[in-house]
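The structures come next, written out as structure tokens.
Nothing in this text is a laboratory measurement; each read-out follows from the coordinates by a stated rule. Since this is a predicted model, take the numbers as computed values, not measurements. Cβ atoms are built from the backbone, for glycine too; each structure is taken alone.
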Structure P
Amino acid sequence: MKALIIFSILLFSLGLMSHLDSSVPTFTPKEKLSDYQFFTGTLSALNPAPALIPYELNSSLFSNYAEKLRFIVLPGGSHMNYHSTQPFDLPIGTVLIKNFYYPLDFSNPGKGRKLIETRLLVHETTGWNALPYIWNDEQTDAFYDVAGDTRTITYLDNKGKKQTTNYVIPNKNQCKGCHTNGKEFLPIGISARHLNKTVRFSGIQGNQLKEWANKGWLKGLPADGIPANADWENTTASLDARARSYLDINCGHCHNAAGPANTSGLFLDIHNQDPHLLGIHKTPIAAGRGSGTLSYAIVPGKPEKSILVYRMNTNDPGIAMPELGREQIHREGVALISNWIRSLQTP
């Protein structure tokens with residue numbers, strides 16, 4: 001009963017409990033993140049209210065080495081519906097919460113962190129809506145800002161080396177650009193292959209999706225045959241599985257048959273099994289600076305001759321891929337995809 005009351009309070013504050021059958025959205029974004037009452041106690045601690053469902057992904061989108069904490073708010077008494085290949089069907093009133101932050105010292109997270117932004121995806125009557133919130137320097141709250149911003153970030157990396165970089169917070173329209181599938185705005189990570197993993201619940205290890213099903217949050221979960229992407233950092237998985245998982249989460253949401261980059265003819269999502277559409281000996285649709293005078297997206301055995309690696313291994317905004325959300329080169333990602341291409345055999 002207490003959890004249901006908290007659900008109701010959250011949704012009432014969101015303005016999503018009334019007129020759900022109306023074609024006119026009733027939701028008005030709050031000025032501050034704290035106004036939603038998603039978290040208890042000191043806001044920057046991000047201690048979730050009981051209604052929030054934490055979740056993790058097998059492989060996460062690279063965002064300039066920022067780390068993330070993710071939560072779901074479901075309308076009281078509702079549930080998600082399972083789908084094997086597409087994002088889960090989430091009821092109107094669902095809120096997805098993604099917090100971006102940097103540990104002050106990656107080798108010692110206990111030293112604290114710097115919160116940069118919190119992105120909300122709200123399922124309204126007219127579809128999904130992106131709401132960006134930017135944290136203040138005092139770390140006391142995050143404020144609704146559709147224009148985005150650029151912040152200078154300083155931290156110690158895993159080797160204790162000081163890093164200083166720009167971090168571009170996307171504007172509202174840029175958020176929509178990455179989440180468009182066909183003509184529909186959809187979440188990216190709430191899919192079986194990204195969520196099918198072992199996580200810790202109240203000190204006990206268990207499968208994330210099965211736990212959701214046991215709690216009634218997810219309906220239609222099959223007993224077996226649930227797809228699962230590899231954790232690209234897990235070296236016990238095959239190199240091919242790790243590379244395809246990395247490309248799927250970092251590139252596949254745009255580079256697929258229904259995505260914003262479908263005109264490129266380069267499909268990097270996990271569902272594509274056509275080697276040519278994956279980029280092997282595939283010439284670019286439009287030549288230019290982005291190709292670096294190279295001929296093919298992927299040349300088996302030769303990452304240095306592959307456009308895919310060339311575009312990953314630069315932060316030149318006219319060349320770099322992905323186009324948004326990456327001001328730093330992901331060294332580990334470049335190494336992974338380079339090793340994968342080096343292992344490929346000419347078909």
Structure Q
Amino acid sequence: MKITKSLFGTTKEGIEIDLFTLVNENQVTVKITNLGGIITAIETPDKNGTITNIACGFEKLETYLSDEYLGSYPYFGCMCGRVCNRIGEGKFTLEGKNYTLAVNNGPNHLHGGLIGFDRKVFSAEIVEGNDSVGVKLSYLSPDMEEGYPGNLKVSCTYTLNNNNELALEYGAETDQTTIVNLTNHTYFNLTGGKDQILDHELQLTAKLFTESVDMIPTGNIVPVEHTPFNFLNKKKLCKDIEVLETGYDLNFVLDNPDGKLVYAGCLSESTSGRSVDVYTTQPGIQLYTGYWIPDLIINGKRQFGSYSGVALETQHYPDSVNKPQFPSVVLAPGQKFSEKTIYKFGTK
């Protein structure tokens with residue numbers, strides 16, 4: 001196993017951004033940059049041994065910073081925070097004090113605000129173990145950044161091992177009571193971008209989902225049975241998607257009240273034979289089939305567009321701070337936020 005560090009590019013402010021390349025003995029390669037904790041590529045072999053990048057991303061930093069990409073921003077591969085997903089109307093109350101956040105997704109707050117963790121420059125430390133290589137990314141989010149209270153020390157450690165497991169371990173501490181909900185927003189396309197993801201097959205262990213209206217949970221948790229959201233048995237993403245105007249974008253409830261590392265589901269694709277198993281300590285997982293991914297012109301070629309990738313975002317539920325019946329996203333001084341997700345790559 002090996003890890004290398006190279007220059008990915010320089011921001012408009014003159015800040016040099018690094019790219020860390022993790023390689024195991026099975027020809028799996030993961031590339032991560034310290035800008036936004038972005039996973040820029042995940043290269044894995046298919047059933048015939050052909051290696052392809054199965055994550056939506058770019059080869060150049062300048063593409064991530066381009067107006068064309070940011071103008072219809074799909075959050076490719078990044079770390080989302082302080083609070084991923086949506087907060088209704090960008091408002092919440094904590095310890096009797098009202099807070100108002102940026103509204104950047106219709107009437108709601110999304111993925112940490114106007115400049116969330118996805119656009120921050122993290123400090124980086126290479127991590128090498130007996131059977132893994134990785135990088136630990138750290139950032140100090142100052143009090144009231146994007147409207148959130150407290151100085152928050154946050155980290156995410158990415159490690160790859162020879163079992164083809166990419167582990168993401170999140171940590172956070174605060175000096176004031178605040179809210180935290182971190183995820184990674186990698187989009188998978190197991191064909192390597194040759195086709196849309198509609199013929200990918202998905203199986204989830206979730207028997208329940210958070211009912212939502214206009215993307216904000218109502219507070220009701222309802223069974224997936226007899227709905228288009230039933231993935232208890234493996235099925236193609238296209239099977240029931242036609243009844244959903246903009247495809248899937250919904251939080252599923254995992255049976256994980258104790259925060260143990262549990263199996264959440266599997267994404268697979270038959271022509272390549274590739275698969276991704278998901279394990280997490282988080283209570284929920286957002287399935288987003290990428291309807292709003294923009295068409296982009298890169299190096300003269302049209303790329304991406306609707307359904308070009310599918311995200312499996314492990315998380316606490318959307319708008320949890322305003323739903324006391326949901327697992328809490330509140331973090332107090334002296335407490336430690338700690339969550340882990342593993343994506344295991346294989347062929348089936």
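For the read-out distance in nm of label points 7 Å out along Cα→Cβ at positions 305 and 329, a value of 2.1 was computed from one structure; give its label from P, Q.
For distance in nm of label points 7 Å out along Cα→Cβ at positions 305 and 329, the value 2.1 is produced by structure P.
Name the one structure among P, Q that Kirkwood radius over Cα pairs in Å of 21.4 was derived from.
Considering all the candidates, the number was obtained from P.
Have a look at P, Q and say which one yields 0.25 for FRET efficiency 1/(1 + (r/R0)^6) of positions 89 and 193 (r between Cβ atoms, R0 = 30 Å, to 0.05), as calculated.
Only one of P, Q returns 0.25 for FRET efficiency 1/(1 + (r/R0)^6) of positions 89 and 193 (r between Cβ atoms, R0 = 30 Å, to 0.05), namely Q.
When helix-only ellipticity at 222 nm (-39500 (n - 2.57) for each DSSP H run of 4 or more, over all residues; to 500) is computed for each of P, Q, which one produces -5000?
Details: P: -5000; Q: -500.
Attributed to the structure labelled P.
Suppose FRET efficiency 1/(1 + (r/R0)^6) of positions 121 and 217 (r between Cβ atoms, R0 = 25 Å, to 0.05) works out to 0.15; of P, Q, which structure was it derived from?
Label of the source structure: Q.
Out of P, Q, which one gives 17 for relative contact order in percent (Cα under 8 Å, 6 or more apart) as computed from the coordinates?
Here the read-out was taken from Q.
Thinking only about mean count of other Cβ atoms within 10 Å over residues 153-160, which of P, Q has the largest value?
Working: P: 13.2; Q: 21.0.
Looking at the calculated values, the largest one is Q.
Can you rank P, Q by distance in nm of label points 7 Å out along Cα→Cβ at positions 81 and 113 and just name the one with the largest value?
P
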